[in-house]
Structure 1
């Protein structure tokens with residue numbers, strides 16, 4: 001606001017600082033100015049160089065980067081999820097219940113955003129129909145992206161559908177907080193026809209927008225793309241829509257490449273079922289990123305993604321929670337700990353996946369994801385300060401178990417129950 005004074009510089013310090021992109025610092029500190037990290041180092045060094053700046057010291061705690069959630073759905077409430085075990089059964093029940101969603105969407109999306117904050121998320125990507133969870137994200141204090149999901153129902157041509165979608169997209173971008181964005185989601189191969197998919201993706205690339213897509217999530221999706229059956233072809237018949245474009249005889253990843261959905265600006269979510277070595281090569285060659293949601297995949301009976309193989313091939317991989325109708329929480333550290341145990345990752349890899357690798361998947365590693373000078377001051381305070389040489393595993397476990405004491409976005413605490421002593 002015009003006339004508002006700039007926030008005062010502040011030094012945040014803790015018994016342990018884990019920058020993620022560099023070695024741990026005992027008695028470490030961050031100098032925060034204008035929402036960004038100016039200096040990272042030992043408390044003695046930072047305080048001696050800035051003797052006039054107030055210090056907030058968290059005794060017995062660790063400061064780490066905030067979690068970066070690369071795929072979430074804020075618009076589902078806790079407690080009444082459709083039954084799991086079968087993706088087709090789950091999505092059919094979800095579609096049947098869509099008409100009731102408007103009655104509780106605002107409350108649910110605000111509650112989901114708050115849960116993510118209290119679990120240590122500082123940057124989140126929400127996927128919601130035509131961006132209908134944007135108000136909750138914009139008011140939450142989080143930084144993030146709303147991927148406005150595109151469903152080209154009720155239009156005669158792809159151009160009409162995409163024109164209408166973009167009109168909504170551009171209107172949503174007006175008057176947003178500085179670190180909240182609205183970008184493109186071509187929802188899934190079974191909901192968006194090839195012509196509309198290609199046109200929406202082409203225009204997104206021309207604008208240098210990011211693009212998100214659910215891809216190769218379920219056995220039913222693989223079957224739909226391969227031979228046009230499996231049940232997803234008529235899942236939206238309640239809206240007068242039948243997906244008659246399946247049956248192209250290739251994998252969903254190969255199909256997505258054929259309609260020009262893949263590229264360095266694309267974040268593919270789930271990749272849980274039927275991922276072939278050829279698919280991994282396609283993702284790597286096109287520079288596409290992957291958002292991994294292993295707990296959602298398990299709940300929906302979708303299989304286990306070959307995440308380590310993707311990482312070996314240089315694919316940018318980040319973690320996502322999906323939404324509360326397919327996952328037990330929006331705690332990204334809990335999601336990442338599940339992945340670490342599933343795949344045998346060590347704590348250092350897990351902590352990096354939850355933070356810096358998520359930022360890389362979104363192409364935002366210059367802005368957030370680690371504690372480095374020049375980046376936004378996005379960090380969380382954890383209720384532990386391990387003494388060993390490899391503290392990351394314990395920190396990940398404490399964060400996953402609800403041990404986040406404070407969440408700071410752009411230097412501003414948006415959740416704070418930490419004890420501190422100067």
Structure 2
């Protein structure tokens with residue numbers, strides 16, 4: 001069974017303004033303050049592998065135009081580690097959030113909005129492997145506001161009247177959002193994404209669920225290696241009002257992947273190309289879909305790749321801990337925690353309990369990949385067995401964050417971590 005597979009909204013912690021009691025920051029950039037760091041660590045209460053390696057971060061301007069607090073959070077369990085792991089936190093009020101994020105540039109057109117559930121941390125192997133990420137939305141900036149486009153294309157995610165301005169039930173009840181940015185988007189590509197997203201948003205109530213529906217089986221992505229991206233072609237036809245026959249069902253992260261795959265297509269000038277039976281040449285994959293396990297640990301080659309189950313492994317590897325401490329953190333990824341599972345929604349709790357026994361071999365893979373030379377080869381055999389077990393190349397919500405953890409010069413890296421919005 002695939003790792004990374006079913007994602008539903010669940011309730012979050014409410015973060016008190018008391019976290020921000022120390023003096024205001026001196027500049028509009030992400031700044032570390034030890035007292036603030038200690039207080040936020042208590043509020044977040046996340047395992048260290050829910051943090052992000054410094055190498056994953058996008059380059060940002062030194063002076064960011066925002067009234068929100070910008071905090072460089074360093075996970076306390078990484079103190080003494082060679083590698084730096086933490087989060088860039090944008091601590092913000094919910095009111096007016098969409099306009100402030102647009103003005104600051106912290107969210108740009110084409111960014112991915114990952115719903116981050118801190119209460120998943122330490123709740124067991126399944127929620128830990130998911131890095132607490134439950135859902136993916138696509139952001140686009142229009143009329144001075146950040147807008148979201150999500151599948152399901154309904155009011156729960158897009159809001160009353162399909163306003164899609166981060167005020168729907170899903171975003172209104174969400175307290176943490178990871179911002180992930182595709183690399184090297186041009187202004188023309190961003191303009192195309194705005195155009196496609198606007199078309200899809202305008203047609204959402206007419207095409208969902210009759211032409212586009214939600215795929216609840218994350219084991220069944222539409223992507224097939226070496227084949228045309230016909231499902232993206234179909235999605236484009238729907239957005240253009242060409243009413244192709246049949247229904248296409250996409251899970252949330254697949255829908256966002258497909259919208260990004262349209263970035264080189266101008267909907268005005270390429271509309272005729274979409275009328276054909278073949279996918280237009282302008283459709284291009286935005287991120288290489290992942291196998292279950294990867295090869296980037298321990299070799300870090302430029303051609304190495306990451307896997308859907310590699311998230312905690314990549315964070316722990318980046319910390320470069322001594323052997324005894326590394327084993328302790330690795331074991332914590334797979335530890336059962338009935339009390340922690342109680343914090344999950346009913347659906348996720350059921351799935352986590354069902355999958356817990358199946359993670360024993362994955363634990364051996366983690367241990368081997370960070371062990372001695374002979375252990376690594378044994379771990380590679382375990383990883384290969386996962387990849388050959390019928391698990392299809394995929395793009396789960398977690399995969400976008402995992403991609404940011406690839407080395408800087410890696411040929412598969414196409415995403416950067418921008419920041420995490422922490423809503424008061």
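Every read-out reported here was derived from the displayed coordinates using simple, explicitly stated rules and does not represent laboratory data. Remember, predicted model here, so these are calculated numbers, not experimental data. Cβ atoms are built from the backbone, for glycine too; each structure is taken alone.
When FRET efficiency 1/(1 + (r/R0)^6) of positions 74 and 162 (r between Cβ atoms, R0 = 41 Å, to 0.05) is computed for each of 1, 2, which one produces 0.95?
The correct label is 1.
Out of 1, 2, which one gives 143 for volume of the Cα convex hull per residue in Å³, for residues 98-337 alone as computed from the coordinates? Walk me through the intermediate numbers first.
Details: 1: 121; 2: 143.
Value 143 for volume of the Cα convex hull per residue in Å³, for residues 98-337 alone corresponds to 2 out of 1, 2.
Computing mean count of other Cβ atoms within 10 Å over residues 250-257 for each of 1, 2, which one ends up highest?
Largest calculated value belongs to 2.
Here Cα extents along the principal axes in Å has been calculated and equals 61, 53, 41, so which of 1, 2 was it run on?
This figure was derived from 2.
Of the structures labelled 1, 2, which one yields 21 when relative contact order in percent (Cα under 8 Å, 6 or more apart) is computed from its coordinates?
Answer by label: 1.
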